[in-house]
Structure formats: structure tokens, C-alpha cells
Structure 1
């Protein structure tokens, strides 16, 4: 069963928080605020926080900048994962991801099903890796942010979580870029 190994020292990670929305501002971005507060409460650092319009090219540009930034370990977005015409966050992710973490979206929808039933099929939550940076896209509701962070990411971004976690894999995420030797 999953547990925390309290004998290991906690390693904080630097997390970028992005809200994807045509209507939100820093003053009324409840989902982004909720996520940023939970990140800090867990002991991590909010490296940067931003709001970007529902435009795949603009989202992609920002993701690429954050992926290239050695001070950012993880990017978590909220919003733009639905199925309407303006929901383009997964499309922007598809442009930058090197590897998908299929289990993230699957697990998110499984947990969400327990709370909102079949409506969860409308979520295109996605996770992956690019340039040694983890990327996760959550739906824009505050409830979905709480579910994604509290039920999945807070554990996987804690190096003490057993039997395994994403933090302990960070040094190996770019192995494919090293010359064979």
C-alpha cells in the first residue's frame, strides 16, 4: 500500500502554474489560486504563475519557454481540457510532449467518476514529459484542481511517497539525450 517514508528528507520541486482561460484574471482565478496554495502548503515552490488565453500556439510558446527553464521542474495547467471549440490545452500539450503519462489522465477520470459520474468523460486531462519537465493539464474547475492535486499529484511529487514517485525519476528523464558511451 502507498505510504510516506518519513526517514527520507523531503525534496521541494519548482512548479509553474498556468491557468488557461479567456475570462480569468489573477483577481478571479479561483482554480489557479487553489492550485498555487496547495503547491505551497505541500512544501513546494510556485516558480511562476500565469494566465494564458485559449490559444494553442500561445499556450505552446509558454510551455516551451517553461520547459527550457532549468528552474522549473513541473508545469501544471488548469483549464482548456474540455471538448468545446475553445478548449485547446491538450492540443498544445501534444505539440511539446516527448512522452505521455497515460496513467495520469486515466487515474484522474477514474477518481473524478466517483464524484461526478459519467460527466468525467468530457475531461481530457493529460500528463507527460518534455525536456526533463513534467507537464499536467487539469480541468478548470476548482473541484477538479483539488481532485488532481490532492488525489494524485501531491503524492507523486513527494519523493518520500512509496513504492515509487515522479521526483525520484527526475534525474533520469533526459537519459535519451545523453551520448551512448
Structure 2
């Protein structure tokens, strides 16, 4: 089987209308679809919901469920807040910095840009508490090739030791990446 792509990714939201307005205002996403049911189609459980879909570009769809009869939403308390996030690609560093300025002007706290060597990114939270990342690629073909060559060795070493392998240490050496 070969997958054809991601149809959509779904998260929970506190308020569907607020979520649509936030994503259209701050990330210029188009609101493309709303589905509301009183029964879950897959389980037949009586559970009213609003399911909203937003265009994340290039055929990618971000969806949310508002579930008014369920317990208040929360995040996985056993996972650090920085781990669970959704990253979107932007076209340029200019776009990344302009978006950061717009978010901050709207009162949204933003971390970054953070230099990850092969990409630079900013981080912030949506009104539901979901951590978002906007990233711009800046890696070279040579960098990606070096990473491709060591990926399986790194995974194997990690599997055995649970310590960060040093095969790609060059990514954190300022003398090698200052031009990236």
C-alpha cells in the first residue's frame, strides 16, 4: 500500500466559531467545510459535535471538533507542552518574520525564530492551547544528504541507548552552519 497523502488532521477545539475566526485572521487559512451531527457516524454514539475544516495549503486540511457534551478539553499531562505541536511550512524568512510581527501585534506570544540549521521557525499557541510552529526551510541539498546517510544508524543507536546519537552533531556547530 502506498498512501496518497494526509486527507486531514483533526484536533479538538473549545469553540468552533472562535477557532475558525482565529485561523482565518492570524494564519490566513480559508474555512472550507463544516459538518455537524448528533451521532458519531463510526460508532453511532449519541454525541453532538461541530467538525470544521480549514485549508492549510497545497491540499492539506486542518480540522477541529467542538464537543459540547464532553469533559473540558485538556492536553496530555504526561507529555511536555513543546512536544505536541503542528508545524506549517511558509515560503520565506520574510514571510516568517512578517507573520511573527503580526502575531505579536495581536497580543500573541511568539518564540523565535529558532535556528534548527535545516529550517528556522517560530512557535506560538492557538486559542485552544495547541502549540503551532511556522517553519521556513533553509537547508542545502548537501545537508539533507548528510542527514539521510546517518538516519538509520542514528535510529539504531537511539533504540539501544536512549541517548542522543552524535552522527549529526555538525548541525549544532556554529562554525559549520553559520552560512545556513
Next on the checklist: With distance in nm of label points 7 Å out along Cα→Cβ at positions 44 and 132 as the yardstick, tell me which of 1, 2 scores highest.
Outcome noted: 2
Checklist outcome for this item: Computing FRET efficiency 1/(1 + (r/R0)^6) of positions 68 and 156 (r between Cβ atoms, R0 = 35 Å, to 0.05) for each of 1, 2, the value 0.15 comes from structure 2
Next on the checklist: Looking just at mean count of other Cβ atoms within 10 Å over residues 28-35, which of the labels 1, 2 belongs to the structure with the highest value?
Outcome noted: 1
Next on the checklist: Matching task: 13.7 is the computed value of mean projected area of the Cα convex hull in nm². Pick the structure from 1, 2.
Outcome noted: 2
Next on the checklist: Once FRET efficiency 1/(1 + (r/R0)^6) of positions 12 and 140 (r between Cβ atoms, R0 = 25 Å, to 0.05) is calculated for all of 1, 2, which comes out largest?
Outcome noted: 1
Item to check | Among 1, 2, structure where relative contact order in percent (Cα under 8 Å, 6 or more apart) as derived comes to 26 | outcome: 1
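Values quoted throughout were computed directly from the atomic coordinates according to the rules given, and no laboratory measurement underlies them. This is a predicted model, so every value here is computed, not measured. Cβ atoms are built from the backbone, for glycine too; each structure is taken alone.
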